[in-house]
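Enquirer: So, here come the structures, one by one.
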Structure P
Amino acid sequence: MRYVMEELLGGRMIVFHIIGFLVTALNVLTFLALARRIRAAFPRRGRVLVGVAGAAALLLLHPGIFLMFGGISGLMAIRDGVPQWVAITGMSAQFAAWVYGGLLLIKATPALFIDLVRRLRRVAGSEKSGTQPEQQLADSQRRQFMAKAALSVPAAIVATAGGGALASRLAPRVTRLQLPVARDLTQLHGLKIAQVSDVHVGSYMDWDRLTEILEVMNTTGADYFVITGDLIDNHVEQLELSQRFINGMKPKRQVFMSMGNHEYIAARTADTPGIISGLKDTRATVLIDEFEKVNVGGAHLWLGAIDHPPQLTLPRLHDRDIRASLEHALHGVADDGAPRILLSHHPRTFNVIKDYPVDLTLSGHTHGGQMVAGRIGDYAMTPVLPFEFFHNGYYERNGKRLYVNSGAGGWMPVRINCPPEITVVELV
């Protein structure tokens, strides 16, 4: 009921129903194409196998059905009301259906053209329409063999999606990064900062899973922990578990946090100051367009954060753009040679940050693409690449450094060659 009321109040209910309808329609079309291939591969047992596959699809692809009939409230109800492994299995199956459907669509375009050419040739009489019985049998056997071989594609996709779902539940890997500082700042040498990003408490993140992430963070032995946004997923009710997560952190010194877009999404169901005050009511220091002077022995460093860039659908505390946020944050920061480390949830901000005196920017937001096919120079081969250039790993521009953390959670519980990540920055 809570989600239904929010949709009515926000005027967004019909949008989610339409999305659910489209997803379900695509699932049905994909299944029909698969069923046709099953029947071609197994003429005798095709109907039985199609029936089994249909029952499995109906069970596994339930998210789209619930979204179609119940909107986001239906999707959330089923996700929150079933065991987590069921929800993860369903979403990984949905991912597999999307991938297979996309491949079928890509394949269909040239196939339609080839079929048209063949039809025209038959009409023109340049291709024989009849064949001998022996040739018909051979063609039938060849088609059956090809149909069986073609089923290896959806089988491989399902296996990969299942493996990706398991990989998304692995303990986060620890990526280590070094940040050079002035030689005379000896008190800072060896200081460590551990970063976690995009936990998305509420999306396939129960306390057991959060505990696994905490254990990895706490075993880094870092002096400071930083959270670069999207700790909460989408609702104020996830704040309590998020607070528990923060308070379970055990750095040697302090915890800092920047705001992500999902903190503001959650604020739509409550109020922005309430979300921020709830996050501040923990051991974390929440920084919004500001730097803090962090004293370490007789030396210090500057650690700051800028707010998430303006977005029309999200509430905000102010109307500053990226450049204004950065200049507001840097105001009063002394040019004293101390390293400046900035938390910025969205890596796109680095297009502006690289022109300012910031030594290292730590970002998240993209989840590293969640599926990575390798990297060529600065180009990480992920689904995010067409939309975001700075989206996975390390970048350097104008002597300024950016590291984009792959995140600990995600909206889709599938990760392929892109495991959950904790970044540890050591000052050297």
Structure Q
Amino acid sequence: MASSSPITNSRSSSSKPLLTLGQIFTMSFGFMGVQIGYSLQNANTSRILSAIGADPHHLSLFWLAAPMAGLIVQPIVGLSSDKTWTKLGRRIPFIMGGSIVSALAMFFMPNSGNFAQLLPPLVFGATMLLLMDTSFNVTMQPFRALVSDMVSDEQRKKGYAIQSFLINVGAVVGSLLPYILTWLGVLNEPAPGQKVAPAVIWSFYFGGGALLLSVLWTSFRTKEYPPEEYTKYNNLEEDNSPKMSFIDLLKNIPATMWQLSITQFFSWFSLFLMWVYTTQGIAQNIWHCLPKDSKSAAFNEAGNWTGVIFATYSVFAAIYSLILTKLTVRFGSKNTYMISLIAGGIGLLSMVFITDKNLLFFSMAGIGMAWASILSLPYSILSSSLPARQTGVYMGIFNATITIPQIAAGLFGGIILSLVGDKAINVVGLSGASMIIAGILAKVVIKSKD
């Protein structure tokens, strides 16, 4: 638990102007583009790495690039953006910079096999994955803090719900891109001498372009509050507490963050395993592929179908996010969070027993409920407990509750795969059990009355 804090949490955003639906929509529109790229990464990284030679037992280790980047980068970005004021704003410079680098990495990663003269394909691919995810993290954290900065307390839940909706729209587009391009006639098998299917390569090109355009829209159409207004709206002139070191900030983490972190561990441990092993799991369980079949037509069809079902859970999440605010008002945030996570766990567990690819759509309904709640409710619960002066850095620190469980899953993913008989679908089932545990803990551990 957090020690008693000298930080004066004088946050009172009741004087902040109420924003129109269009203004709230615009400030998170760029996050939709970021999520297009992020979803392409989630659905296709294992597919790309397998195609360029990765052993299935080592896949989770390659995926460690993402959470390691987030663990280091997001607190630094949060602390820096708290102290940044430019003509573009406070958070926008980081959002723009991260999007440019992530788009460039997206253009290069699926072409890793073409740079063998510089680096071995797996090394080049892992490097691009690290660069891509580092820049995603630079972009994402300021988007979270931007909503907290701009919206009033009474619009806070709506702000994060709209952000969740746009994130899921982006996830649908990103996840479906390889399937859509294949349907349009782009080859879904590598050409002779190539390793990655053209449908995947072009998907990453389109995704990177969409990311850049949407972030530029948010960047040039969102006007952040200048220092004087931000200070006034958050009553910071009344906060006379001394400046605190990063160590002091860690010592005074709000109790709500500690409580949320326990649920976050099991939910993000679950998500990481799902992202890493779904393609291999359904390829083995439904298409009857062997690990050596990573360049076969059947494996690439399974890879496309992973994108389809990931898009499906994002569709369910987008729809669910539209009613999430009303559900939290009626049942409370903790109860809604618990039910959503347990539904996701049941959906993941059901995948173990499904051998018809179309039945996977039913599993995605529960996963979509969990995903929508994970994207919004922890931030909604947390943001009201954060001191306004340190919102960015604490949002960055909170990202450790996302990255640490993913690091744990990455380190032990190969061991888990061996323990469940080298059947990747069983790892997905185990991730379902972890999600159910997260749901139970959301009810038991979190003490917030929100």
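Enquirer: Looking just at relative contact order in percent (Cα under 8 Å, 6 or more apart), which of the labels P, Q belongs to the structure with the highest value?
Expert: With respect to relative contact order in percent (Cα under 8 Å, 6 or more apart), the highest-scoring structure among P, Q is Q.
Enquirer: Given 0.35 as the derived value for FRET efficiency 1/(1 + (r/R0)^6) of positions 27 and 419 (r between Cβ atoms, R0 = 41 Å, to 0.05), which of the supplied structures P, Q does it correspond to?
Expert: Among P, Q, the structure yielding 0.35 for FRET efficiency 1/(1 + (r/R0)^6) of positions 27 and 419 (r between Cβ atoms, R0 = 41 Å, to 0.05) is Q.
Enquirer: On to the next question. Tell me which of P, Q gives -24500 when you compute helix-only ellipticity at 222 nm (-39500 (n - 2.57) for each DSSP H run of 4 or more, over all residues; to 500).
Expert: Structure Q accounts for this read-out.
Enquirer: Given that Cα extents along the principal axes in Å, derived from a single structure, equals 67, 44, 38, which label among P, Q identifies that structure?
Expert: Q
Enquirer: Another question, then. Tell me which structure, out of P, Q, gives 13.0 once mean count of other Cβ atoms within 10 Å over residues 51-58 is calculated.
Expert: Clearly, the read-out refers to P.
Readers should treat all values here as calculations from the given coordinates under stated rules, not as data from a laboratory. Not measured: the values here are computed from a predicted model. Cβ atoms are built from the backbone, for glycine too; each structure is taken alone.
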